[in-house]
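What follows draws every value from the coordinates through simple rules; no lab data is involved. Since this is a predicted model, take the numbers as computed values, not measurements. Cβ atoms are built from the backbone, for glycine too; each structure is taken alone.
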Structure P
Amino acid sequence: MTNSTVKTGAAKRPLYQKILVIACLVSVVGGSLTGIMTYINVGFRESFFIDWLSSFAIAVLVMAPAGLLFMTMISKSLEKLLPNAHNMLRQVLTGIGMAFVMESILAVSTTANLTGFTNADVFISTWQQAFLAALPFGLCIGLTMSLVLKPKLEKFMAS
């Protein structure tokens, strides 16, 4: 690369690199959370990996677009609601909000996949157990994403 290319940022990252980074991120986050939720819903049984894989596949189809949408909505809402707040506070609140929203979506999709909707009481109870079991990990992921990875990811995607 020449000095002018480096200074102007004319060299863009190939699209496949951006897709790979997002795919890895979605796989780690979605795979971990649906794994926890699958274990809470059905335990470790002979069909655990098939159960987890089907829940993970559904989650990927739902989580990636929903995650981008909700991250943007939460960030923009917090900017309007707390315009004078320190950026770090908004990032922490975004991370916590993302954890609750994404955990809820993943718990619904995983529970629906594994237990179905035939009995509302069972569904709600199972959803709640899965949500609460995965919440500590989800909060760690949400805070890490909003405080550390999101700024780096935005720079990477812009390059």
Structure Q
Amino acid sequence: MNSETLREGGCQCGHVRYRLNGPPLTLYACHCRDCQKQSASAFGMSLWVRRDDFEIVSGELSFWTTRGDSGAEKICAFCRHCGTRIHHASDDDRTPFSVKAGTLDDTSGLQPVAHIWTKRAQPWALIDRERQPCFAEEPEDEELMRLWQAHHGSA
């Protein structure tokens, strides 16, 4: 993924459209139970961006709150028409948004820098543990951003 490229995305029904106006901070695959349920798959992809770099172009998001496997509270933003999850956030305005990377219009360049919550990974999910760092649970935020910077340069 070229961190200089402007990215756009949206929900499945097209009601919500958004734009990313700045470079990503990190991208990882999460195998926690919450991401498995949310994605209806083996894992979810989380693309962190600064809150100021996330812009709603059209439509309106709805919100609900839950707790992840780590116990941390997260605010989930989704399209109220089709239910597509757009991003997660905490109530701390200093933390980034975790955009659900599958909602980007072009996902062809996505390559996660790590896999997290691998202790919850489905046994049939193939993870190349020699090429990508893996964490049994959730590492420190700084570690995920450091891995991104090592592969893509500073954000």
Q.
Among P, Q, considering only FRET efficiency 1/(1 + (r/R0)^6) of positions 47 and 79 (r between Cβ atoms, R0 = 30 Å, to 0.05), which has the greatest calculated value?
A. Q
Q) Taking helix-only ellipticity at 222 nm (-39500 (n - 2.57) for each DSSP H run of 4 or more, over all residues; to 500) from the coordinates of each of P, Q, which one would give -3500? A) Q
Q | Which entry (P, Q) yields the derived value 0.98 for Cα Rg over 2.2 N^0.38 Å | A | Q
Q.
Taking mean count of other Cβ atoms within 10 Å over residues 15-22 as the criterion, which structure among P, Q has the greatest value?
A. Q
Q) Which of the displayed structures (P, Q) returns the greatest value of relative contact order in percent (Cα under 8 Å, 6 or more apart) on calculation? A) P
